[in-house]
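What follows is a group of structures, each given as structure tokens.
What follows is calculated from the coordinates using simple rules that are stated; it is not laboratory data. As the structure is a computational prediction, the values presented were derived from the model and not from experiment. Cβ atoms are built from the backbone, for glycine too; each structure is taken alone.
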Structure I
């Protein structure tokens with residue numbers, strides 16, 4: 001279903017006045033009754049002026065894009081723009097389905113963990129895992145609102161209890177971001193928000209981890225209720241050392257909340273890869289040109305394949321060949337210097353996430369899920 005803005009009063013004179021008040025125009029051409037193409041001169045204020053132009057056009061139901069041209073800059077203004085408006089109940093249905101698979105997963109994991117459960121501990125698990133995914137998507141929605149970019153409701157993806165309780169979520173942008181700054185912010189906001197919650201859930205996992213004697217461990221292992229893990233990732237080991245309660249000679253049994261946090265770290269790590277339409281791909285595209293971003297996409301797929309995430313690697317390669325990347329309306333103005341510096345930090349953070357939270361993580365083999 002599509003819905004047009006209520007105010008459709010833009011005329012050529014309106015468009016021409018809005019453009020000429022902000023830019024130095026070299027030429028103008030009417031493509032049709034709805035589209036006007038300008039050639040404008042490059043200037044330091046182009047980035048800011050384009051932002052204000054977009055806001056003015058949106059109020060009247062219009063839109064514009066800015067692209068490089070051999071004669072200067074190419075500004076194309078559409079006087080009337082139709083924006084998608086969905087009344088679908090699918091996001092709500094998927095939300096409850098995902099809450100259901102996470103809750104069932106929590107029940108089954110805590111039954112195996114302690115042999116008994118309470119509503120509170122299951123609620124804690126559901127809130128923890130859904131909180132990571134939900135806060136990730138909330139970060140995107142907040143960034144969209146800050147940059148006045150329309151986006152859909154989040155589509156949560158239910159998973160398979162005891163294996164993979166959720167496959168994350170996605171948000172569809174219903175219009176492109178204004179410029180590279182907004183594209184960068186839209187990409188990085190979700191992973192950073194989700195990562196912050198994942199750290200909190202990891203602490204909760206350490207606090208709910210139990211300490212058992214060697215005899216109790218032997219009985220539960222023989223009964224198939226527990227599995228011995230040969231190693232543990234650096235971050236979990238660090239958090240357990242601070243928050244977990246362990247008596248002398250006892251052995252720790254990891255809480256299901258530790259699994260929830262680990263899943264959050266994995267989702268964040270994969271999303272930060274600078275490939276295709278992943279969040280990290282949007283961040284990379286804000287810094288790189290199309291050709292450079294394509295190389296980063298292929299390199300990311302190779303890295304994921306080598307690290308064992310071959311299904312994700314194949315998905316990235318397949319989808320990047322079929323689905324176009326997201327481009328900002330203003331694909332001319334440079335990304336801010338602070339965000340360029342932060343891009344380097346993002347790459348370092350991605351590598352650190354793998355080294356400290358994914359490498360040697362006991363949950364990321366099918367035999368231990």
Structure II
């Protein structure tokens with residue numbers, strides 16, 4: 001059995017950010033990833049948006065870490081020359097009732113310390129984006145897009161340069177607390193056991209199941225099993241993008257609505273929607289495009305028939321079910337379970353990519 005000072009479980013964007021932080025602090029770090037390469041889960045199947053910190057309740061972890069993470073991420077991308085673009089975002093109202101909601105979002109963003117949002121009339125918004133239909137809009141200048149794979153590669157290189165080891169095809173099967181530390185059972189081609197002084201569970205979709213597989217945790221403090229998963233489907237646009245900025249509708253309960261994002265090549269895609277699922281699957285049903293057309297045409301009536309093509313899907317781990325209010329990130333430190341050295345990061349979905357560097361600062365011992 002090998003002894004390791006710090007184990008990070010999961011080589012997604014949050015796990016890699018944490019490994020980088022710990023290694024740069026001089027800690028001995030091993031990252032255990034169940035897949036055969038880094039960043040193949042939640043971190044690689046999203047909108048690749050750098051969020052500003054607009055939607056989350058003031059004082060929440062999501063709000064605080066998103067705002068801090070936004071600034072840290074732009075600085076890191078500039079330092080490491082990771083491809084990104086501060087393109088800005090329009091949040092658009094298409095009715096008078098939604099216009100009132102925009103006022104609430106503007107106040108919430110201010111309470112969160114996000115970069116101020118600019119109020120736009122219908123005419124001002126259409127000067128910026130002539131194809132847009134709205135009654136009013138908010139312009140978020142600090143929203144952008146990033147090459148998530150390039151970001152994770154840079155984080156992995158930084159972590160390894162500082163001495164961290166990233167070991168793929170090494171799923172953590174379970175573990176238990178001992179007087180000497182947390183004893184982990186690691187599978188894969190070369191099964192082994194590790195005795196770790198500090199363990200952070202950053203396993204993404206598998207984080208809740210892994211927490212249940214660690215003996216000695218207070219089960220009443222854990223989210224229920226099985227993990228509730230929500231698939232978000234994306235459709236690509238055939239033809240040139242009609243907008244130069246991201247376009248988001250007013251959010252609906254539990255989701256941000258079917259929005260338009262851009263990739264770094266300038267191609268437009270729409271999504272995600274919200275589809276509750278029981279098994280991990282990433283196929284996109286072409287029939288779901290019908291609801292996309294209706295949603296998108298509320299703010300872009302010029303969307304041509306037949307222009308949407310299935311693109312990809314991502315799955316988000318949820319701490320709530322359909323119709324329930326979305327909770328905050330769940331960070332369980334050692335005092336929750338009485339196990340020194342254990343941290344569980346549960347329900348880390350959007351804005352997890354934006355918040356990744358700030359999350360690493362938050363939980364690094």
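Starting from the value 4.2: which structure in I, II was distance in nm of label points 7 Å out along Cα→Cβ at positions 109 and 213 calculated from? Computed on structure II. If you line up I, II by FRET efficiency 1/(1 + (r/R0)^6) of positions 133 and 277 (r between Cβ atoms, R0 = 35 Å, to 0.05), the top spot, with the largest value, goes to I. Tell me which of I, II gives -17500 when you compute helix-only ellipticity at 222 nm (-39500 (n - 2.57) for each DSSP H run of 4 or more, over all residues; to 500). The read-out comes from structure I. Taking FRET efficiency 1/(1 + (r/R0)^6) of positions 117 and 357 (r between Cβ atoms, R0 = 25 Å, to 0.05) as the measure, the highest value among I, II is held by II. A value of 16 for relative contact order in percent (Cα under 8 Å, 6 or more apart), calculated from one of I, II, originates in structure I. When Rg/Rh (Cα atoms, Kirkwood Rh) is calculated, the result is 0.98; to which of the structures I, II does this value belong? The read-out comes from structure II. Computing mean count of other Cβ atoms within 10 Å over residues 245-252 across structures I, II gives 20.5 for structure II. To which of I, II does the computed value 1.98 (Cα Rg over 2.2 N^0.38 Å, for residues 13-124 alone) belong? Structure I accounts for this read-out.
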